[in-house]
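See the structures that follow.
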Structure P
């Protein structure tokens, strides 16, 4: 069975290698600008859009797509458009608790099977100084990440604790996904 990852994220690719030795990467063509305010619903909607965009390009196989959303007090923090927005997001997260949601969609063709599920992890940041935030932004790491940080990179220095799946915060709740794939009998 061919496996397709609807993502160009190196982090998702690395995690998927824990389940499948070989898979093909097909970048999704879905737009990431839906007007859904609920973070879990948004992550699920976007993962479905990504999976369906790749499903139109393949005849058979398993398509895996995911989307990660960071929320603070129920407000979605997307990817910062510039360093100023990254600073604002990190300043807001400093010393606080927030949630990270990842929606995952699995599509199997030609069986026409589809399943979506979501995970949520709570993350607590230490208080941060403006200089700490600016130093982090200079690494450029925050600029392509939801919530302006990567827990698997330098952003790990800010995380006081988490409650839930670490890999969910990285971008793919791999253990939960594995269990879903076991139910389908495709691992």
Structure Q
């Protein structure tokens, strides 16, 4: 089983045999160079990718700052979900922070899966639910945890990112100013 097939079964549920092969065959391998954009705000959000290797930043530009929504690492799926599902322009910019290896499916091919896989609607519902619960967890953390608690939790779960991406991106993603992030980091390291 390929890494892509393994993660299809993780995200979409129990997919086996021909169904798994039919789904995975629609994903095409590509390489995105560091600094290149996977998706840009205001443009079509017409693809969904599995990240095999590399790091990407999901962010928006506001009049006074950039806001990092997420740092996507290997073994995750990536898209502007609202844009992809509802066929509206992307709200987020998605840029490669390193060279990235992706397996990508177009929206048209994604929509064809229902004809190829009889239980697709059930599997897709599980996928969307996983995406939604991840978002719920992040919202809950922002509403219920202090900045120090958010820092500690993120550090526990993603320690490796602290040496791989600019720290201001992590600070933004955690809803902190770079100064607050730096103060908490210094306190945690001492």
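If you line up P, Q by FRET efficiency 1/(1 + (r/R0)^6) of positions 78 and 118 (r between Cβ atoms, R0 = 25 Å, to 0.05), the top spot, with the largest value, goes to P.
With volume of the Cα convex hull per residue in Å³ computed over the structures P, Q, the top value is the one for Q, the highest of the group.
Match the computed value -9500 of helix-only ellipticity at 222 nm (-39500 (n - 2.57) for each DSSP H run of 4 or more, over all residues; to 500) to one of the structures P, Q, and report its label. If you can, show how the numbers build up before the last one.
Values: P: -9500; Q: -14500.
Answer by label: P.
Here distance in nm of label points 7 Å out along Cα→Cβ at positions 126 and 142 was derived from just one of the structures P, Q, and that gives 1.6; the source is P.
None of the figures in this text is laboratory data; all of them are computed from the coordinates on show. Given the structure is predicted, the values throughout are model-derived calculations rather than measurements. Cβ atoms are built from the backbone, for glycine too; each structure is taken alone.
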